[in-house]
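Novice: The structures considered in this document are given below.
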Structure I
Amino acid sequence: MRWLLWLSVVCAVGILTALAVKLVVIDPAAENVGMQFTRTVHDSAMVEELAASPSAIFAAGPLLRPADQRQEFIEFTSDLHPRASVWVDRNYVYSFEQQDDLSFKFLDNGCLLPGGGGGLCSAVNELDADGLREVDGTRELELDLHELLSDDRGFWALRYPVIDCADEDTSPTNCAREVEGVPIDSFMDCEVVRVEDNRVVASWSALASLPDTDPRPERFGAMRDPYHCNSIDIIDSPEGDRALVSMRHTDAIYEIDMTTGAVIWKLGGQHWEGVSLTLVNPEALGDLVPGEELLGGQHDARYWSDGLYSVFDNGSLLERPARAFTFTVDERARTATVRTLFEDPAAEPSTCTGSFAAFDNARYWVAGWGCSVSGVTVFNDEGTPIVSTSLDSSARRNLELTDRVFGELRWTLSYRVTPGEPAPFLIPRS
């Protein structure tokens, strides 16, 4: 039964490979003909200003496709013209980040562990002018694929350890859930881990730290995956590191003291007395009405600077389009204030994945709309959409790349869309 745990790992959907495969960069021998896009300009004056930005925007897609198909790691200009790319063979690029030397590190899609257990084993990979390499020893750490934050000494990541319901100390609430009338025999925790020299030197457990009432996997049909952490961000503070954690299956984000393990505040989901924040200006989110969920299966919670946070809100199963917003927090008053709302100009839903990030000193923001036909949109800092691009659903090239993937998942451009600087080793596109 435990192999079923995998069905909820990749944002409750996924096409998974059974064995770990070392990634290979495919060097096109001639023309680099990649995915085909439909580009939409929302504001012609603003897009001319945006085009002057030296920033690049990176994606890896299509996200969901058969394991025998290739994936394009692609660089867009700031105004979303595809500029250069390389092809990755047989495996997925999920969470990725650009390094100071303009190379990239990323987590691949992991594998089933030997013996058929329900663990995860994503590996850290490096991509630069010399090609692509798996970092030795990282697959054995059993990492989850959703997040990678690296620095000079190591990195932060996530793990989903399997908890056996036969253990007497296990949460009775999580183990009371059923699948097709049969009680589950195990479920997954969420751990935030700090790794140095391929060793976990610090960790935090959702199971050990959150109330049993926080998970709501019933909403997502994922009884064995009650937390489903999908992003972390690390915040320096005088008292030590804090972690900002998004959990899809609690519909909430949390700021955590990594020294003590205490939850400092929570936004969204079930109310937690003395911890949950109250939104002081719900009208800033437009359609939010009393009793409506603030967040729905959200992703990519980030801290920027000067007290500013952001989150990508999928609005999963809430019959509303995806959106993102920035906000500030008053810890003493236990309140949050929305600063700016960023809405999908196509007003499409997003059932999974998604990202939201600032570039050019927060003059611009880019949203990757996740499991949606909307693709990517760049906004100005006031929430005005400037330009969007999405996979062309009629292009033969895209139909080939996404063969055997159905519904809105077929047009998911990338797990995450990340701004950065142009990468000189990528191959110019035709």
Structure II
Amino acid sequence: MEVCRGHHRWAVLGLVLLLCAGSHGCGESGGGSSVGAASTGPVVGTGASIGALRTDFGIYPEPALPSLPQAGREAVDPTFHSVILRLTDGADGNTSTEVQYSYWPAFNSDATRIHVVGLYNATRSVFFSFDKNQRLASNKVVLATPPSNGWLMERSDMIWSGTNPDIIYGHNDTHRLWAFNVASQQYQLVKDFTNDMVAGGTIFQMSKSLDDDVFAFTLTNASAQNVGYLVWRRSANAILYRQMVPNLDEVQLDRSGQFLTIGLTTGNVQIVTLATGASELLVWGVDGFYHHDSGQGTIFTGGVHQDYVYRSLQTPHSTVSLIPGYATRTTQDHHYSMLADNETWALVSRYSSVGGGVQAAFDNEIFQVATDGSQRIRRVAHHRSVYQSYNDSPKANISRDGRFVAFTSNWGQPGGRRDVYIAEISPAP
């Protein structure tokens, strides 16, 4: 199906909204297919200046919320001084727009393109060009045409290429891995995994190395249960591992493509060194974990002592405890992003799992934590999303240059529409 293109500019008043101050080429050949899409004009910022982020451990309640801004408007967070751009609204007929997840990047390799997911009766991938110096998003494209074989790519785990800023990878119902060139709007088949599936099952929860050479997937069965995983090396066109695993939650490759993290529903974790097959078992209550994100040979997780934890995947039992006592999980939950090239800082988005307000430091915030054990923090923004269902969680993820953070928010409206916002900050040292 081809959807006609339109082109217009969204008029933006030259005012900055201030939040009220408070107390605080690919492998296997495949036919290229052009893409029909809907397009709209630029999302224009207002040129607000970035302030210095707070680095203290104080408790800062959320200030009173202003009226919801339209796409293209900017808000200066009065507490933490980042500049927040509203990227999306419902002007083109969508009923909700979100980031995918904290470890699936919204930004491409050089932060000149953005990928989010919009609900247009069905979910659709939405792409923007992004001028990061002007905070200007333009050339909005809603992906409407599938590859030459099967449906559209799954919208839950698409990943930008680490080497080509125009390419994003995804897979679809035919168990095929595709590369989509956003500039040329062409698909290219990378790999057909049909013969590697569990009967009646599929692949999902994709992860890959930064050089686009090693890919990993969770395998499901005909009942949509997670039953195993698959690791494929593109340069050799070789299945490195295909294992069935009881109680599997998810798998994730680190960004170097050397290690695989296998998370179980029990909180136990296996770390596999792909080159040797050596495996280390981490045990829940000791050094196991649930939420996490991997860097290059490293991983950032929640800890069992109300802390965050950083470790090398080569020596995963040796850990660095970060801001102990400040990662309480009584009413708050967390997502993590290690997508910035500067891995001396990890990004955390913390949100009330009961839709409540701020009770302790870092509640309902997006912030960075130094991974070197120095207990330094950088506080980015209140995300202003009131949790009623999982999709309300901000799932913040950071650009590779460390300048931009994309997150989902219903902007203080419980049960309201969700949109994508972008916070600009000065990159961490």
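Values in this text are rule-based calculations from the coordinates and carry no lab data. Values in this document were obtained by computation on a predicted structure and should not be read as measured data. Cβ atoms are built from the backbone, for glycine too; each structure is taken alone.
Novice: Assign the value 21.9, calculated as mean count of other Cβ atoms within 10 Å over residues 123-130, to the correct structure from I, II.
Specialist: Details: I: 18.1; II: 21.9.
Going label by label, the one that fits is II.
Novice: I, II: which one has distance in nm of label points 7 Å out along Cα→Cβ at positions 307 and 331, as calculated, at 1.3? List each step's numbers first, then the result.
Specialist: On the way: I: 1.3; II: 2.6.
Structure I accounts for this read-out.
Novice: Right, here's the next one. Determine which structure produced the value 144 for volume of the Cα convex hull per residue in Å³, calculated from the coordinates; the candidates are I, II. Kindly include the intermediate steps, with their values, before the conclusion.
Specialist: Details: I: 144; II: 131.
It traces back to I.
Novice: In terms of distance in nm of label points 7 Å out along Cα→Cβ at positions 347 and 371, which of structures I, II is highest?
Specialist: Max of distance in nm of label points 7 Å out along Cα→Cβ at positions 347 and 371: I.
Novice: Okay, next question. Work out which structure the value 11.3 belongs to, where Kirkwood radius over Cα pairs in Å, for residues 187-234 alone was derived from one of I, II.
Specialist: Working through the options, I get structure II.
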